[in-house]
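A short reminder: the numbers here are calculations on the coordinates, not readings from a lab. From a predicted model like this one, the values you see are computed outputs, not experimental measurements. Cβ atoms are built from the backbone, for glycine too; each structure is taken alone.
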Structure I
Amino acid sequence: MAHTLSTLAYLVASILFILALKGLSHPSTSRRGNMMGMVGMAIAIVATLAQPGMRVGGIGLIIAGLAIGGTIGAVVANRIQMTALPQLVAAFHSLVGLAAVFVAAAALYAPTSFGIGTPGNIHAQSLVEMSLGLAIGAVTFSGSVIAFAKLAGRMSGAPILFKGQHPLNAALGIVLILLIATFVATGGPAWLFWIIAILSFALGFLLIIPIGGADMPVVVSMLNSYSGWAAAGIGFTIGNLLLIVTGALVGASGAILSYIMCKGMNRSILNVLLGGFGAEAGGAAAAGGNAGPARPVKSGSPEDAAYIMKNAGKVIIVPGYGMAVAQAQQVVREMADLLKKEGATVEYAIHPVAGRMPGHMNVLLAEANVPYDDVHELEEINPEFAEADVAYVIGANDVTNPAAKTDKSSAIYGMPILEVERAKTVFFVKRGMASGYAGVENELFFRDNTMMLFGDAKKVTQQIVQALQK
């Protein structure tokens, strides 16, 4: 009876996780989706603690672990700035990967407790599941640590390349497959387990270091997928159906999201899986794009921008990473409200890879209580730029670069962009003339209808707000 109730609880939790993913697919339902995920996880934890055969001492240790981890998580979540969410997500992925490694090690050294055999005589099927969960978990951990370091500015966001990098990664992958096969065939010796772990850690490190900052949204979603598959593999090892289902959901949704991100950046999913394949060519193109003498641009003042926007009928705001860095989302919302009072139609255009993780700009705009109906994705907003009097671009560099449509030598050629150049007037808020993460000079800066507003995004927007209020 207890086993039946536990299975039923796991089924309910699985359904809630599926509904949570559905809810997270749109900003207007994301809060409800988050709540469903939380309820599902609570049910899963209680059902696990209530399973037959759980010892009081074991339950006590689990509750202690939950208390410690939950306290740390609550403190971090309360202190973290919304702008630092990408590196926080990468850090969480690393912990999932490390947990998979630890569970695999526990199963290896205490197989009887997991019901997968006896010491020195573990079932072959369990050895396969264990070694795959170990390898994917280790890759996820070290790869996520590098992603965190790049996103947090602890190391350069530029691709780190060396000769023979991709053949080395390919060779490591082949060696890992052979070692896993040997591990299963020889009954799972501990020394081979740890060699697989070390090589997997190294592979995760080598896969992520050649990937530049421009590809970080894809990396974050891909590591999310890796963490799911690692959890699913370990779920098979310990015989936990809910962990298998949850891991598969995370792995599959992360893979789909990665595909969407790759499409949005004109990147091949295979290139990302292989770790920055083709980065050398992109780097060369980027370097070539910045060569040549300085070109003149038109610059203006916040007062100029306020005067033009005050008389505009339609304004489209294009947020990018510059808004995130300056934490300007609240004042951008204030500016939009003032423009609406003047009778203007104000909308927001979101590129799928704006920021440093999927949905980064949506999260920041939601924090500023921007109405969901005002926020539009690339496909639906692009036709409206031709009707806009003003496009207000706040730090969105690569995703607005017209060179992606015209310059075949550009590293971003073929990437779908927000066609802001079609607006009557483009205000581009930026600290200076530096290129974006792709290292490509933005052709938009030099267009006749573009006016550069140099300075901190938050301060410039605040000055526009003050001018509008006058």
Structure II
Amino acid sequence: MRERQRVPLTVEGYASDGAGVARLDGMVVFVKGGIRGERCAVRIDKVGRSAVWGHAEQILEPSPARTGPGCPYYGICGGCQLRHMTYAEELEAKRVRVEEALRRIGGADLSVSRILGAERPDRYRNKVQFPVSPGPRAGFYRPRSHQVVEVEDCLLQQEAAARLRKAARAWMVQYQIPAYDERTGRGLVRHFYIRTSRAGQSQFCLLVNGTSVPREGELVEALRAAGPGLAGVVLGVNEKRNNVILGESYRTLWGADFLMDTLCGLSFRLSVPSFFQVNPDQAEVLYGQALEYAALTGRETVLDLYCGVGTISLAMARAAGRVYGAEVIPQAVEDAAENAARNGIQNASFLCGDAGEAAAALAAQGVRPEVICLDPPRKGLAPQVVETVAGMGPRRVVYVSCDPGTLARDVARFAALGYRARAAAAVDMFPRTAHVETVALLQREDI
């Protein structure tokens, strides 16, 4: 087998990135753009020691699940991976991915019988970060690169985001505001960051390689004209030569430096660096499943690690006796405390610190939670966090994960410490992409 060779293959399943999986001469072939059951003419792009990568150059026997992407940028920008298949096929691919990961990596004899899909697979995102490069170009990166593709509109984003992007780029062109160049470390504008609320308000943050920009007043005027629901314009400072998006400090150019939004009937105050679920409709589905697994009666003490601005903590506080939330980002902890006060919730408190250290500190104070909720980043839990959580002896651990592979790895670690996976549900938080969320229930074996 060699690169540029063209071979007919039948796609058998899917990889974690949404590519089809086929086999040739005992080798696994990852087929970009292939759908399960299809016969494709595959052009080989790369030959590795244990696997081969290619793309479906021609569909010889198409699947009934094949459909048009409906987006002119599909395959050029790296935002979506699954627009070539029906949404029903996408959901099944994600369900199988979660189930196989839990069984193969996690060693859990568990059936993930369904996936909770979205009623709205498009226009669901409430946040977008457009990288800006010399040109200026403002859009998204090509797959596996830092080359910016100019994108006028994205079907995953709110329409307000497209209007604000267009206005900010026009301001750069009109006043010759230089874009940041990653190769040289020179230039000014790095990202357009836009967040929208369910009520239709927006917040725009200009992230720059400096402490100010020329024509700040004109930028505000252009954005206000483009977005009637604009609540505020913020300047974010990032002068480090790195790929980090958010700034080190922020200055309000106009309006408010925060945005108000709602989730699970609660009101949240969001500053620019605050984490908030980007698909609020599906976040409510996700949190509803977490609450079901927590099985709260009103008396339990709950520990919510990686609590962010307190979304899960406050949802659980309404059904628990006491909730402790822990988060490593100071601004998010402040927002969480303010969100509790704003919603009249008095049985939740928050501390700032690394998840393992925060759990250990609470254990030292005699806190013995019956339920621990975990919502870690994609890399999952550090081994010491698993050990600390198990050492606190909760009856139930509710694990919210954005990566089936690291979830399964941690499920195996918990099993070795006496906590078995009893149930799991897949939730499609990010339709048309390869990402999938999972909520898993782990229980002590002696219960």
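Each of I, II could give mean count of other Cβ atoms within 10 Å over residues 67-74, but the derived value 14.5 comes from II. Consider the structures I, II: one of them gives 3.6 for distance in nm of label points 7 Å out along Cα→Cβ at positions 59 and 163 as calculated from the coordinates. Say which. Label of the source structure: II. Can you spot which of I, II the value -20000 was calculated from, given it is helix-only ellipticity at 222 nm (-39500 (n - 2.57) for each DSSP H run of 4 or more, over all residues; to 500)? Working through the options, I get structure I. When distance in nm of label points 7 Å out along Cα→Cβ at positions 19 and 179 is calculated for each of structures I, II, structure I comes out greatest. Suppose you compute distance in nm of label points 7 Å out along Cα→Cβ at positions 187 and 211 for every structure in I, II: which one lands on 2.4? Of the structures listed, the value fits II. One of I, II was used to compute mean count of other Cβ atoms within 10 Å over residues 395-402, and the answer was 25.6. Which one was it? Corresponding structure: I. In terms of distance in nm of label points 7 Å out along Cα→Cβ at positions 51 and 203, the structure with the greatest value among I, II is II. I have 29, 26, 12 for semi-axes √(5λ) of the Cα gyration tensor in Å, for residues 35-250 alone, calculated from one of the structures I, II. Which structure is it? Source structure: I. One of I, II was used to calculate volume of the Cα convex hull per residue in Å³, giving 140; which? Structure I accounts for this read-out.
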